[in-house]
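Where a number appears in this text, it was derived from the coordinates with a stated rule and is not lab data. It should be emphasised that the depicted structure is a prediction, and the values quoted were computed from it without experimental measurement. Cβ atoms are built from the backbone, for glycine too; each structure is taken alone.
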Structure P
Amino acid sequence: MGSLTIGEFARASRLSPKALRLYDDLGLLPPARVDPATGYRFYDPDQLEHARLVAWLRRIGMPLARIREVCGLAPGAAADAVRAYWAEVEADTAARRDLAAFLIDHLSQTGKEPAIMSTGSLAIRYASLSDPGRVRESNQDSAYAGSRLLAVADGYGDRGGPAGAAAIEALKRLETGALPAGEILNALEEAVRRAADDLAEAAESGTTLTAMLLAGSQLALVHIGDSRAYLLRDGELFQITHDHTLVQSMVDDGRLTPEEAASHPQRSLLLKSLTFPSGVAPDLRLHDARPGDRYLLCSDGLSAVVPGPEVQRVISATADPEQAVRELVALANAAGGPDNVACVVADVVAQG
């Protein structure tokens with residue numbers, strides 16, 4: 001059998017011509033030869049086995065960069081690599097299944113609010129830390145933890161630091177006094193609107209904001225941007241916020257895998273943030289808090305450079321919140337510290 005045209009090879013390998021052109025551009029599956037006059041691609045029949053392997057690996061969701069590594073291995077090593085990848089997929093699936101169960105439980109309780117919001121039943125042990133990192137000259141991240149409020153903000157632009165600090169300052173007004181159950185989320189939304197209005201003089205600047213306010217047996221969450229909130233419950237770490245970024249929207253649409261998003265050149269491009277005027281609404285919701293829960297709030301200076309398992313190890317094994325935030329910042333700096341980093345760790349405890 002002679003050379004196959006790209007159309008013939010696509011039919012034989014069950015890969016589309018578009019996919020074959022992409023894999024050629026990536027160096028994953030180059031053609032046997034390219035016509036110098038027309039640029040038309042031709043493939044050798046002996047490449048079919050390689051092409052089918054690429055197709056199979058894509059069907060199990062393996063990222064292209066990892067497929068390239070697997071295809072360069074001997075068969076035994078390639079089998080081990082696929083086995084390791086699938087173990088990671090199963091672990092991720094289990095974590096997402098647990099998160100789904102958590103969300104089902106949370107959403108089932110929506111609307112079943114207590115008659116009054118007070119802080120008489122639960123309290124929090126907390127610590128916060130912000131660090132400029134190893135590369136940036138200034139620190140535009142802010143972190144705050146108090147007896148009721150936990151918050152991180154990641155500012156950007158010429159006045160990003162003051163923008164983040166002002167956003168947190170607007171929320172601190174809610175720490176004193178009780179609020180009726182039906183008003184806590186409205187109060188958070190109004191505080192964020194005031195914070196956005198305060199940014200009127202900070203041209204070309206803005207901030208992310210992720211904050212939680214303790215009210216009785218619940219934590220009210222406000223979130224905008226790509227800072228994050230995590231919950232450690234029963235030994236499992238769940239991300240309870242959703243990044244407002246371009247790459248996250250592409251993951252949601254199925255155009256990128258989470259692995260591909262992590263190295264995407266536009267991974268820091270925000271779709272939503274706190275700016276003036278305040279035309280974009282933040283995410284707002286209530287979470288039922290339990291004694292023994294641990295919350296982590298952090299800027300992307302941590303989440304973008306420290307692998308999730310390392311974050312979970314520190315959050316799970318370090319009992320003291322103060323020590324935990326120090327270890328997390330140290331991990332970010334050990335990974336190069338390319339950005340400012342802000343962390344808050346808080347434990348929910350029962351009051352006697």
Structure Q
Amino acid sequence: MTTVAAYAAPGAKAPLERTTIERRAVGESDVLIDIKFAGICHSDIHQAREGWGEAIFPMVPGHEIAGIVSEVGPGVTKFAVGDRVGVGCMVDSCRECENCRAGLQQYCVKSPTWTYNDHGKDGEPTLGGYSEKIVVDENYVVRIPDALPLDVAAPLLCAGITTYSPLKHWNTGPGKKVAVVGLGGLGHMGVKIAHALGAEVTVLSQSLRKKDDGVRLGADHYHATSDPATFEQLKGTFDLILNTVSAPVDFAAYLSLLRTDGAMVNVGLPEEPVQITLQSIFGNRRSLSSSGIGGIQETQEMLDFCAEHGLGSEIELIRAEQINEAYERVLASDVRYRFVIDTSTI
């Protein structure tokens with residue numbers, strides 16, 4: 001066991017505080033990673049404040065992890081000391097079910113082992129990336145290309161793959177019209193990736209406050225959803241709507257913007273129940289769907305794609321003692337567009 005410094009929430013809704021945690025010894029197929037940067041995802045806040053249900057405390061959040069390999073187990077073949085690597089939302093899965101065998105570990109029938117707020121196969125609570133080091137099986141670690149600085153790469157391990165996976169699955173590319181709902185931590189990466197894939201990209205945001213940013217990031221069009229004329233003007237326009245917001249929306253209004261066979265895919269997860277009527281999707285074969293993160297192979301594909309196209313997250317780098325302030329600013333939509341913790345300050 002190795003003792004390392006970390007920031008943890010001691011209980012639901014309690015401020016995060018500096019502490020120490022134990023990391024397991026490096027096993028046969030394990031990689032020890034010196035964490036350099038950890039992104040702050042809105043889901044960290046949902047879980048630390050039990051917005052999604054009962055959680056495990058003390059909790060060390062963080063599933064957007066970028067660092068350097070400092071030790072490998074004797075059976076490791078994929079990584080070596082000094083490699084630049086990342087860890088995302090999961091650190092294990094059953095490896096045996098149909099989905100795991102297909103590289104869809106995020107949809108493991110028995111449930112993946114999440115990077116934090118979960119229990120590993122050893123029965124111990126998993127503890128995330130707001131810490132100095134982490135030990136992860138090599139099969140759930142990805143390589144960060146040299147072209148991507150580690151700080152802007154960290155959020156790609158969640159925000160990047162969460163938007164890349166549905167964009168690829170729904171065949172985003174030239175000739176396709178894609179709308180991204182919300183220009184936040186997820187949405188800004190959705191815009192960048194959809195643009196790089198060759199789609200015509202529209203941002204649908206509450207106001208035009210971030211329009212200049214949206215255009216700079218790759219949006220061809222930008223509309224305010226607070227203006228009722230937007231929904232009349234854009235009716236029947238889009239092949240795909242990627243909804244990135246973590247709050248209930250008027251699904252009927254957004255679904256009306258889809259073309260025949262269009263799909264609205266939700267990657268934000270509100271704490272509140274949402275309502276929808278079948279009339280919203282009846283006719284025109286419209287689909288309402290969702291998407292999780294991505295499997296390990298697809299996450300590596302996403303990182304390679306982002307490196308090829310120069311796509312990093314837009315970040316604000318913070319010190320560890322600023323985590324609680326950052327949480328409040330995320331809730332106030334006061335970040336453009338992802339906080340990243342410099343873990344050397346833990």
**OP:** For the read-out FRET efficiency 1/(1 + (r/R0)^6) of positions 46 and 334 (r between Cβ atoms, R0 = 41 Å, to 0.05), a value of 1.00 was computed from one structure; give its label from P, Q.
**Re:** Q
Original post:
When FRET efficiency 1/(1 + (r/R0)^6) of positions 70 and 294 (r between Cβ atoms, R0 = 25 Å, to 0.05) is calculated, the result is 0.45; to which of the structures P, Q does this value belong?
Top reply: Q
**OP:** Taking -6000 as the value of helix-only ellipticity at 222 nm (-39500 (n - 2.57) for each DSSP H run of 4 or more, over all residues; to 500) derived from one of the structures shown (P, Q), identify that structure.
**Re:** Q
